[in-house]
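Please find the structures below.
What follows draws every value from the coordinates through simple rules; no lab data is involved. Please read these numbers as outputs of a predicted model, since none were measured by experiment. Cβ atoms are built from the backbone, for glycine too; each structure is taken alone.
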Structure P
Amino acid sequence: MNKVLILTDSTCDLTQEIINEYNIKVIPLHINFGEESFDDGVDIKLPELYERVESENVMPKTAASAPGEFIEFLEPYIEEGYDIFYVGIGGKLSTTYNSFQIAAEEFDEGRCYSVDGSNLSTGTGLLILKACKYRDSGMSAKEIKERLERRVPRVKSQFVVKSLDYLHKGGRCSSVVKILGGALRLRPMIVVREGKLKVGKKIIGLMKKAVGVMVDMFAKDLPNIDPEFVFITHTTECEQSVAEIDAKFKELGVYDKVKHVYETEAGCVIGSHCGPGTIGILYLMKDELEEEEFDDDKL
């Protein structure tokens with residue numbers, strides 16, 4: 001059986017320490033300011049992106065990894081005898097997954113496998129780490145695909161957005177809603193379900209209240225979550241929210257019940273869409289998610 005290489009993309013929002021520890025390979029998506037193009041997490045980091053948005057009053061455009069980039073990246077590993085397993089940003093959220101599938105056709109059948117993770121940020125990261133566990137237990141790339149597909153519907157990702165500015169700039173929020181939302185201090189909770197971004201709850205008040213609502217959702221799920229990994233993932237300017245979640249987690253005994261609780265900062269692709277102050281809790285359920293009703297993907 002061939003060795004297995006686990007591949008993802010820069011939207012996974014895993015720290016470099018986690019990437020190194022689990023021997024994960026990462027291909028970057030791209031951030032474009034006009035004619036200038038940057039590799040996410042390589043040439044530009046989130047604080048730099050926000051500084052540029054504020055100083056130039058211009059929003060970047062994000063771009064998927066192209067099939068040719070995947071081919072160039074994978075070819076040396078294929079030649080070294082690796083089989084490839086890829087899971088990255090969901091196929092309904094980016095064309096990156098399709099790019100990998102096109103690239104995989106350039107190699108012999110049975111060398112490249114993938115799963116549409118139908119998620120983003122560390123929602124994808126949760127699946128990657130499970131794939132690494134399967135690899136380390138001796139599974140083939142094909143077996144990893146078969147096992148991980150059953151995990152995809154169990155990912156639960158939700159983020160509280162502090163300000164509507166970036167949602168408005170990105171076209172997910174109208175000018176009227178932005179103005180009213182600012183006056184009312186609207187803190188929307190954005191969830192990822194069935195591969196799409198949806199508005200989960202519309203919380204009015206301080207950010208502390210919105211974070212508390214998100215923690216309460218997590219607390220309700222806690223008896224039924226997969227106890228191996230939980231992520232607290234955020235953009236910049238989130239120190240207070242992180243501290244509040246940490247305090248709540250200690251009250252709930254999360255650090256005793258979950259083996260690994262990781263705090264990570266979002267990359268530029270994810271952070272460019274939601275803005276500073278955004279924070280999320282992401283985890284896997286033991287069973288598939290129950291059917292939920294949410295608003296559309298725009299406020």
Structure Q
Amino acid sequence: MISIRPTPAFLRRLSSATLAAAVVAGIATPVIAQEGGRITLGHARILTNDSIVDRQDRWRTGSYTMSVIRGREWTGRPPERLGELLEFRFHGEAIAPRAISVPVAPGDRRPVGVIGLGLHSHISRGAADIRLGADLVAIGPQTGVLSFQDRLHAIFGYPRSAIQGDQLGNAFHPTLGAEIGREAVFAEGIRIRPFLEAQAGAETFVRAGIDMVVGSYGEAALMVRDPVSGHRVRSVQTAPGGGVSVVMGADVARVLSSAYLPPALGPGPEPFRSRARLGVVAHGARSEVFYGLSWLGREFRGQRDGQVVGTVSLRMRF
């Protein structure tokens with residue numbers, strides 16, 4: 001007789017996968033039942049890259065996030081019922097050591113390609129807005145992200161990669177995430193939104209922060225957050241007016257674990273992770289141009305300094 005004895009690590013992975021599957025199933029069930037009346041309400045595309053700023057191709061070097069919002073209608077606030085307003089999310093990211101043209105130096109982080117597919121529900125409770133959801137995050141050579149980055153470098157004349165053989169191995173990480181925030185008018189033309197965020201899976205952390213908008217950007221709109229830079233951009237457009245707005249924010253996270261920084265294969269994560277951001281957006285009824293900068297604090301033990309990344313989001317309707 002063959003006996004199989006699951007290890008504690010296997011049981012933890014199975015538990016996480018089961019929990020993530022349960023959350024996805026709980027959100028997806030009403031989607032299947034109600035999809036007949038559901039339409040695409042909006043979308044967001046966010047590109048973040050350190051080459052936009054310092055051209056160093058290091059650490060959180062590049063990412064692309066796309067969100068598609070599906071629901072019955074948008075009234076200026078998320079509905080109260082879970083599963084009525086859904087965000088289908090794709091996230092791809094290249095994480096690198098300090099230099100990609102030479103093998104990884106001792107004490108530096110290992111490179112890794114990341115691809116995530118997620119389903120999130122946006123709801124409101126009183127004056128608060130809430131996001132709940134799950135992602136399946138794949139890492140390693142199976143994603144093809146670092147190979148794709150190297151091909152782009154060859155096309156545009158950037159340094160070629162010498163880190164392909166150093167990247168983290170293939171793995172899947174079911175990931176749960178939630179955010180709650182409450183927007184308030186601070187002064188005429190100025191809105192602030194304190195928020196709390198928690199995630200368990202590919203990276204496990206709790207985060208607290210604040211966002212601020214000077215101008216009308218995001219009024220009565222559904223905003224989605226870029227996971228790398230922290231910037232929030234509009235995904236469902238409502239107000240017909242436009243103008244130029246300034247956005248800013250900051251947050252700090254208590255990091256409990258990171259699949260991107262396994263201590264057995266290199267430096268482990270810093271216990272605290274900080275971000276600060278500033279952006280400008282020109283927005284109208286049919287177009288939107290967003291550009292922002294984000295300072296990302298040290299993420300792994302031994303990292304000597306932080307980095308600055310740029311974020312771009314464009315919307316054109318013809």
Structure R
Amino acid sequence: MPIDLRANSMTELSVTAAGIRLENPLILASGILDENGYTMKRVLEEGAGAVVTKSIGSVERPGYSTPVVVDLPGGNLLNAVGLANPGIGNFGEEIKIALEAHKPVIGSIFGSGPDEYAALALSMQNYGATAVELNLSCPHVNGTGLEMGSDPEMVEAIIGAVKNRVRIPVLAKLSPNVSNMLEIAHSCSRADSVVVINTIKGMAIDINARKPVLSNVYGGLSGNAVKYVGLRYVYEIKKETGFDVIGVGGIATAADVLEYIMAGASAVQIGTAVGRYGREIFSRISRDLDVMVDQMKVEKLADLKGAAL
């Protein structure tokens with residue numbers, strides 16, 4: 001049975017992000033517990049305001065050989081899964097099942113250019129996805145992700161092609177592994193929201209084997225260590241562009257959520273902490289947010305949006 005988090009609510013936690021109404025600001029980030037429709041449905045029923053699917057491409061992709069994930073100290077992870085996915089043609093049923101929770105399901109996609117992104121977005125729309133998130137930021141796969149997202153003209157072209165093809169909201173997920181983040185962000189003017197940040201490119205070495213731990217050598221760092229980078233980019237992009245922003249990176253507590261909201265985020269995505277603490281993290285953070293926002297003497301969480309700007 002779905003958990004009723006609002007039965008004894010003192011404050012209003014609902015928010016609007018990318019034009020989508022969410023019962024709370026907590027979204028499952030792409031890449032964890034989101035390749036299977038039943039798992040996504042369960043996450044939604046247990047407290048998430050929305051979910052983002054695994055990044056899906058045009059065809060099935062096996063990903064890299066193991067090891068693909070390294071558990072690091074301090075609540076951090078390093079991963080290079082390689083965008084493993086079943087392909088868009090095999091994903092419609094998963095979207096359908098997840099939507100049975102009657103909450104937003106955002107389809108994440110990756111491609112090699114504007115036409116492929118647009119075709120994938122149309123498929124997600126046809127499957128019933130509430131919105132589509134463009135993965136323009138994966139740091140460890142050639143020919144997509146960061147290679148697309150580091151070129152402002154390409155980002156603008158991809159977003160434009162997708163917006164011309166679909167009616168649902170379009171989110172652009174950007175990478176911190178660029179030197180021109182604000183230029184990239186400005187190129188997202190047609191997107192309904194900018195999502196920052198994806199993982200930071202890093203690596204780990206096994207000193208006994210005397211070689212990199214990950215089979216791909218490099219991977220994406222996520223968890224507590226990247227929170228302050230994520231906050232910086234949410235604040236900077238919101239202040240400089242005024243665009244709708246969704247914050248990602250190192251979120252594990254209600255206080256983390258409030259920092260992102262006060263930096264200008266409309267909502268947040270949680271990934272690594274879900275793997276560490278389980279699905280119940282969404283209901284726990286919602287309860288804690290309820291108490292903390294009430295103590296701040298405001299009626300709605302949304303009243304705190306951009307308070308630090």
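Check the numbers for distance in nm of label points 7 Å out along Cα→Cβ at positions 237 and 269 across P, Q, R and tell me which is largest. Once distance in nm of label points 7 Å out along Cα→Cβ at positions 237 and 269 is tallied for P, Q, R, the winner is Q.
Taking mean count of other Cβ atoms within 10 Å over residues 53-60 as the criterion, the top structure among P, Q, R is R, with the largest value. Assign the value -11500, calculated as helix-only ellipticity at 222 nm (-39500 (n - 2.57) for each DSSP H run of 4 or more, over all residues; to 500), to the correct structure from P, Q, R. So the calculation was done on P.
Tell me which structure, out of P, Q, R, gives 18.9, 60 once Rg and Dmax of the Cα atoms in Å is calculated. Considering all the candidates, the number was obtained from P.
Assign the value 3, 14, 22, 19, 15, 11, 7, 5, 3, 2, 0, calculated as P(r) over Cα pairs in 5 Å bins from 0, in percent, for residues 125-220 alone, to the correct structure from P, Q, R. Computing P(r) over Cα pairs in 5 Å bins from 0, in percent, for residues 125-220 alone on every structure in P, Q, R gives 3, 14, 22, 19, 15, 11, 7, 5, 3, 2, 0 only for R.
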